[in-house]
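Engineer: Next up, some structures in structure tokens.
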Structure 1
Amino acid sequence: MAEAAAWRIAIRALSSRNYRLFFSGQSVSLIGTWMTRVATAWLVYRLTHSAFLLGVSSFAGQAPLFFVTPLAGVWIDRWDRHRTLVVTQILSMIQSLALAALALTGVIQVWHVILLMLFQGLINAFDMPVRQSFVIQMVENRGDLGNAIALNSSMVNAARLIGPAVAGVLIAAVGEGYCFLCDGISYMAVIVSLLLMRIPPQRFQGAPKRVLEGIAEGWRYVTCSLPIRSILLLLGTVSLFGMPYTVLMPVFASRVLHGGAHTLGMLMAAAGVGALAGALHLAQRKSVLGLGHMIPQATAIFGGALIGFGFSRVRWLSVVLLILVGFGMMTQMASSNTILQTIVEEEKRGRVMAYYSMAFAGMAPFGSLLAGALAARVGAPNTVIVSGTVCLAVALWFARRLPALRAQIRPVYMRLGIVPEVAAGVHEASVLQAPTEH
């Protein structure tokens, strides 16, 4: 009985029909997305044998998330999120099928990959923030928001576990082109699920602001809020220095661990296992309370495991360390996302999630360039060791700011009914001292 109750808590967001449709369609599509990620990295490395060009291709795919996302956030707060998401999925399908056509005909070159990655980056500049903002419209009970975000993360990382493993087999057997083709076809699942949803039309308050005025308003809102600003700074730093380890995975698979496409798939899948474990752990939580102190802890696990991975020369040990890397990364990211989505004002949700996407994914291309250039000079292992050290430092910085962050978030939680008002009076001392209050 207890296990059944715990399972119902872990999947409670699926009781909402619209979210259930999204979850099923996106689960299929994301497997294809991860297949394309692995296939793209392996294709670039096979064509060039260059760690630097691995960084360049990753930069092209993610740079628009830094430069375009703040502008996209303003439009997302004006547009119907449901319709926007349908359009971004159709465009992503076209991009994957174009990659497949070039690869299967044998004419693909590195510059083709870079241009198509840039196109996908432009799509993602709109897709990521609108997808994050759309979650709250799919769940019928706002209290299920945190669970929906955790289930999203579980879905992403289940795909991250399956996709790279399938990609490794396909690449070795028939080449990268079939990975791109499977990805293109998989987008049909999420497009159909979106079209089957029953979403009430969005209501927009007031006259639309000018674009620059909307950007300025969103920027002031983000920078003047200590909790939002601190979370985004942590995310941005980890994305800049920590996340680009994925760009160097082909180097570790071939040069450090002396393997091939199967080894690359194994390494990527290991990080996926850890990330899935982190997401499932968060899905079992009943409330947003307690997530604040998990953010620096998860960041420290991520950084420490990266350092160990940089030193490892044994395949099984590298796999174990990447499981910890994935767990720390996903726990930190999903906890940050849940807190942001809980405290943000609805009319600014699109812009805040745009800055979230900018911090989480938009900083990564600069990190990819940095990691690629540094790896070319000092080697991939030393690059990852430096990355992990920076992540440990920023985890310590955030931990020291937690008391101030809790003081500012507590009134928001009280207003939303997450922390009872009585906690401010009768039980003030226990609330202030409780480690799970934020």
Structure 2
Amino acid sequence: MTARRRIVLATFGTHGDLHPFIALALRLRDAGFEPVIATSSMYRFKVESEGIAFHRLRPEQEEIERDLHLTRTQMVRKVAQRPDYVLRKMLLPYLRESYEDSLVVLDGAAFAVTHTTALATKVAAEKLRVPHISVVLQPMALLSVFDPSELAPLPGLMRWIYRRGPGVTRAFIHLMKRASRAWARPIDKLRSEVGLPASPAHPFFESQFADEGVIALYSSVLGSPQPDHPARTSIVGFAFYDAQSGGDVPAVPGLDAYLANGARPLVFTLGTSAIHDATDFIRASLEATTALGMRAVFVLDEEQRDRWQSHASDRVFICSYAPYSMLFPRAAVIVHHGGVGTTAQALRAGRPQLIAPYLVDQPDNAARVQRLGVGIMLPVRRYRARRVATELRRLIDDKTIAMRAQAVANIIASEDGAAVAVRIISASLDASAKGDHQR
């Protein structure tokens, strides 16, 4: 591997956090670079099956669950109640291990691309003087006063604050930053231990963004540029990756035949976090489907698929995986929890959406879809069969929503976030190399 062409892409989280980085790595490889994805070992096979180099980046999911004495379902519920749980309990306690892994993969690298959660990789890049650029996957990550986000778990309170105007919003965000500054002491300690100066900027806010710039891998229809975005922020469009493994989008036995032999179905799917707490959602969705007399596809994980398979019929198709790029355009309505990856695929498909946000960025993504006029947000606590059936009927009957959804899809089809991101990274790498040469 040629060091001057090796680019490290570091991420942590669910498939929604991984897939855009795979899309970006594939484009970097096509452009002649040698990408390495640094992330949890549970994604090793997926990454390597694409012919992309992989490097382990702790913490591991199993390690977190063991140390916290929680099942995955219990942990997801904790995050839904307290989004800061991800930082305080799932990332920061493992900062040193993540830093050590980052030092290894960054040694000799030409450039780094870091996800919001790759806290230790940012520190290691600074220590090794490896130039890097930050990637954000949703508007919430930029936390603009002028385009405020609905933060879980109290989006209603957020809306009340935001309606008071930018001044009150700015004061609230300032208070939130002050309150959370103490959480970052492990980062301060690590910087001191490795000989880096203390950072005056907040590690979870201003300091998370690289001097080389920020690439926002989402469409400007979801969030437009704002005056208080970090310097050199580029909103480039979504980066799509839809394969289960091995490059080609896999077929799902029986799904094509099901879709071809009947009216458009409702599609119900859960992200890789919410799927672990899915019972009420699935039950209410099945009841709503029956009440409407419609066909439906349920995309679940393997455990949930097996548990609910007895409900499959000539009207209801249940599977553990389906490529969204194939399934979503053929849906009547797409019902999901609002993870940014699923939201991106639904917007690209041009179909109406019903979103029941569950945690972290999902309420904000759902609110943005609703403001676009292409979907309806229904809080999880109100996700009951009768209400779901009512909202689905509204989405099916309202032709204006369908027209708006298609118009948004046309805009997204004109964007190529991964390609634009590669051009930005290439230009940044060239500028860094030129600066090194001049020095």
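Engineer: Here helix-only ellipticity at 222 nm (-39500 (n - 2.57) for each DSSP H run of 4 or more, over all residues; to 500) was calculated and came to -13500; which of the structures 1, 2 was it taken from?
Structural biologist: 2
Engineer: Supply the structure label, taken from 1, 2, corresponding to distance in nm of label points 7 Å out along Cα→Cβ at positions 150 and 174 with the calculated value 3.9.
Structural biologist: 1
Engineer: Let me ask another. Can you rank 1, 2 by FRET efficiency 1/(1 + (r/R0)^6) of positions 158 and 374 (r between Cβ atoms, R0 = 25 Å, to 0.05) and just name the one with the largest value?
Structural biologist: 2
Engineer: Using relative contact order in percent (Cα under 8 Å, 6 or more apart) for the comparison, can you identify which of 1, 2 gives the largest number?
Structural biologist: 1
Every number here is computed from the coordinates shown, using simple stated rules; none is lab data. Nothing here was measured: the structure is a model prediction, and the numbers come from that model. Cβ atoms are built from the backbone, for glycine too; each structure is taken alone.
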